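Structures follow.
What follows draws every value from the coordinates through simple rules; no lab data is involved. Because the structure is predicted, anything quoted here is derived from the model rather than measured. Cβ atoms are built from the backbone, for glycine too; each structure is taken alone.
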Structure P
Amino acid sequence: MPLHVQPLDLRELHDRLNLTADQEVQWQAALDAMRESHASARMNADEMQSRMQTMLQQPILDLSALHAMHEKTAQQDAPLSGQSSKAWLKFYGGLNDQQKKTFSDAIRPQFENIAHHPARPYDPRTGL
């Protein structure tokens, strides 16, 4: 069973880290990259949902077009997600051991929740 985990409070974590001026610059860069990635992904998802609604009105579904749309959205989201990850890794690499422990303690429940999330069960009726 997935665990119920409180969302990570980045403001509270920021305050607990006691960042230096250089670390603060990296923190802000990571936040900016994350915000840009999330905003772009949300816009892409909204656009895909709108286009999908139009496609679903057709009497015969164009599965190739639906698949292509999904693939295009994934390709558009990937670079910004990668930039966000790199920014957070750069920030984390600049922390001292005590700060890394504080950061790790804060995000560990998020990763534990992911690790305990059940995989989609096999359905013997459909073979999927």
Structure Q
Amino acid sequence: MNSDIRWQQRFSNFKMATSQLTEFIEKDELNKFETQGLIQCFEYTFELAWKTMKDYLEIEGFDPKTPRKTIQTAYQVELIEDGHAWMDALEKRNLMAHTYNEDRAKESERLIRTIYYFAILKLCKKFEALL
């Protein structure tokens, strides 16, 4: 029963983080500081996303040990639709720490706006339906 509550509590935090990410996405133009904020917001939203998936998968009887395994399992059980986008986000997440590099920051913003945000939104809606 505790694990049921844990995934729901984590989902609540994930949902709030997704809402904050949406605020960044809804702004058309970001200055360099806002871009850094967007990237950081994405990073912690992504972290909450995979950990929420992990918690949920555990109550479903799976035991994913890593973010990669969590994403693979979530894709297999159709918790997420675009496994490639999630794997790409996992790999690119480490590069995003280098927001001082303006080209990398712009590329990160583009990926977040065009791919990763929509994957996160779909997952959020999927969890909402499971409550």
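Numbers at a glance
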item: Of the structures P, Q, the one that 52 was derived from, the read-out being relative contact order in percent (Cα under 8 Å, 6 or more apart); result: P
item: Identity of the structure behind 2.4 (criterion: distance in nm of label points 7 Å out along Cα→Cβ at positions 45 and 77, calculated), options P, Q; result: Q
item: Structure with the greatest value (metric volume of the Cα convex hull per residue in Å³, set P, Q); result: P
item: Winner on distance in nm of label points 7 Å out along Cα→Cβ at positions 37 and 69 once structures P, Q are ranked, highest first; result: Q
